[in-house]
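Laboratory data are not the source of any read-out in this text; all were calculated from the coordinates shown. What you see is a predicted model, and the numbers here were worked out from it, not measured in a lab. Cβ atoms are built from the backbone, for glycine too; each structure is taken alone.
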Structure I
Amino acid sequence: MKIRDILKAKRFVFSLEVFPPKPDTDIRVIYDTIEQLKEIDPDFISVTFGAGGSTRGRTVEIADKLTNYFKIPALAHLTCIGATYGSIMSILKEFKSKGVENIMALRGDMPAGEKEPLKDFKYAADLVRFIRKSGHDFSIGVACYPEKHPEASSHDADLEHLKGKVDAGADFVTTQLFLENNHFLKFRDRMEKAGIKMPLLAGIMTATKLVNLERMADMCGVEIPERFRKATSSCDINALVCEDTVKYTVGQINHLIANGVKGIHLYTMNKVEQNRRIYEESKLRQARQANVH
C-alpha cells in the first residue's frame, strides 16, 4: 500500500524505522525484531540504506520481506550521493519487482575525504524528480530538519530546499530526530507560513544510553536538553529498557499528540522492549483509535 493513501485515509499515522544488520551478521536477526515489533501494528516500517549504499542488497531484501511476508507497507530508504542515473534506475526496478511501493528519497551524508561525491544527483530534490519521471509510481517521502540542516545557511534557506523537494513531487515529510518539541512546533509554523502544505511526521528517537544519540545529534545539529542527559544518566549501560528515557519520550510524544501532530515515526534502533514500552505507555493507541474520517 502506498503511504500517500494511508495518510489520506487516516487522521493520525504511526510508523517505525529499522536498519539492516551489518553484512557479516545473520539477517534473520532483523526478522526476529520485526516479528516482535509488528505486534504494535505500525502503519508502515521504513528500512534505512547504508552509507554509500553499503546495505543496498539487505535494504531491498528486508523491504521485500516486509511487503510480501509480514504484509506491512515498507518505506525503503534510497540515497543518491555518489549515484548515477543508471544505478538509481536499477535500484528502482529492484524495488518495483518486489512490490515495494514507497521510497524515502535522501541525498545521504557527505563521505569524509571524498573530493567529488556528487555525480548525477546534487540534492535530494534531484532524486525525487528522477523517481517521478522514472515511469514507476512510487509514493515518495523526504526528510527535514526542525533545527535546520547543518549545511544550510539559514532557516529560510533550509525551507527553500524542502520546498524544492516538495515541488519535485514528494508526498510527505518526516523530520530528523529532535529532543525538544518546541523545535518541531516552530518548524511546523515556518513550514506553513512558507506555503509548504504537506503531511509532516515527527521522527522520534529514544535511547538506552546517551552515546547512542550523541554522535547522530552532533552530525545533525540536534540539541540534547539537559533533562534528557539526566534521564539517560540513570541507565545501566547494558539495559534493554531505560525507564527514565521511556518516560521522557512518552512525555514528548503525548505533548506532540496534544498539539495535533499528523504522525509519529519511531526510530527504533532495532530495540524492541524500549519501543514497545513507549507505545504502551504513551497516548499513541488512543490517537490511532480516533482515525476514521
Structure II
Amino acid sequence: MKHRQASGRATNPLPPALAAPLAELNSAEAGRIAYYADEEGEGRPLLLVHSINAAPSSFELKPLFERFRGGRPVYSIDLPGFGQSERSDRVYSPELYAQAIGAVLEHVIRAPADLLALSLSAEFAARAALAAPGTVASLVLISPTGFSARGLPGAGVGRIAHRALTLPLWRQHLFDLVASRASIRYYLNKSFVGRAPEALVDYAYATAHQPGARHAPLYFLSTQLFTRDAIATLYGALTDMPVLAIADRDPYVTFERLPEFAAKRPNWRFETLAPHLGLPHWERPEATFELLKGFWGGG
C-alpha cells in the first residue's frame, strides 16, 4: 500500500473539492484512492463518504467536513471512479467500494473511526464495517438506500442493462446528456426544498467532465451497485456498533421499512430531521450538526 501527496498532480485538472490536504493511496483491490484529510484535531477520527450518482465527490460532504475539522481528525474519500480517484475502465461493484473505504480505514486512519455515508454509499459503508468491524466505532447513514418497500430488478437485468448502456454507439452520448449542466442542475434541485447551491452544481459539472467520468456512473445507472435485500445481507448484521439513520423524504429513494427496522434494534436510532429532501447537512445544517454531536458523545 503506497501513500503520496496528490494535490500537485499535473495530469488531473479537477480542482480540490475541499480546502484541505489531498493525498492518495494505492490499493491492490481498489486502485488509486484519493482522500482529503484534516488531522489537526484530537479524539476519534471521522470518515465521510459521498453518494453515488453521475457526478458525486467529496464536495457533497463539505458542510460536515468544514464543521468538524479542527475539533477532531476528519477525512473524506473520493470513491473509485469519482472525484480525484482512479477512473479507469474496469468493473465497479459494491465490493470494490467497500474495499476502498476499508483501505482508508485500515491504512490511513488506523484507529476505530466514526463512519458517515450518504445514500447508496450507506450500503458500502455497512459492507466495510462488517468486513472489518474493529475499524468502525459507529455508523451514520444519511438517506440510506435499501429500505424501500419496492424491490430491485434481478442481477441479470442489471448486467443486461449495463451492456446496453455501454454500447460504443451511444455510451458517451448518453453520459453527456446525463452530465450536462442543465441535467445536473435539474437533478440536484430535486434534492433541495429551494435551489441547489451553485457551487455544488459547478463542481458536479466539473467532476463529470474528467477523463473516464462515464465508467462508474454507467454501473450505477444499470443498478449493479445496489445490494439485493440489503436489510438481510447488510443492515441486519450490524448488531455490535451504534447506528444512526437520518431520512425524511428523497426524490430518488423511499424509506418505508426503515422506522420499523430501527425500532426493533437497540443499537439503531432513526431520526428524520424534517423537512429535507435527502441532504440535511445542506438544508438543515445546525440541526444535523447538533444531532451528530449528541450521537457521537459531543463530536
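Computed values, structure above
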read-out	value
Label whose coordinates, when distance in nm of label points 7 Å out along Cα→Cβ at positions 13 and 133 is calculated, return 4.9 (choices I, II)	II
Structure (I, II) behind the derived value 14, 46, 28, 11, 1 of P(r) over Cα pairs in 10 Å bins from 0, in percent, for residues 29-140 alone	I
Structure (I, II) behind the derived value -9000 of helix-only ellipticity at 222 nm (-39500 (n - 2.57) for each DSSP H run of 4 or more, over all residues; to 500)	II
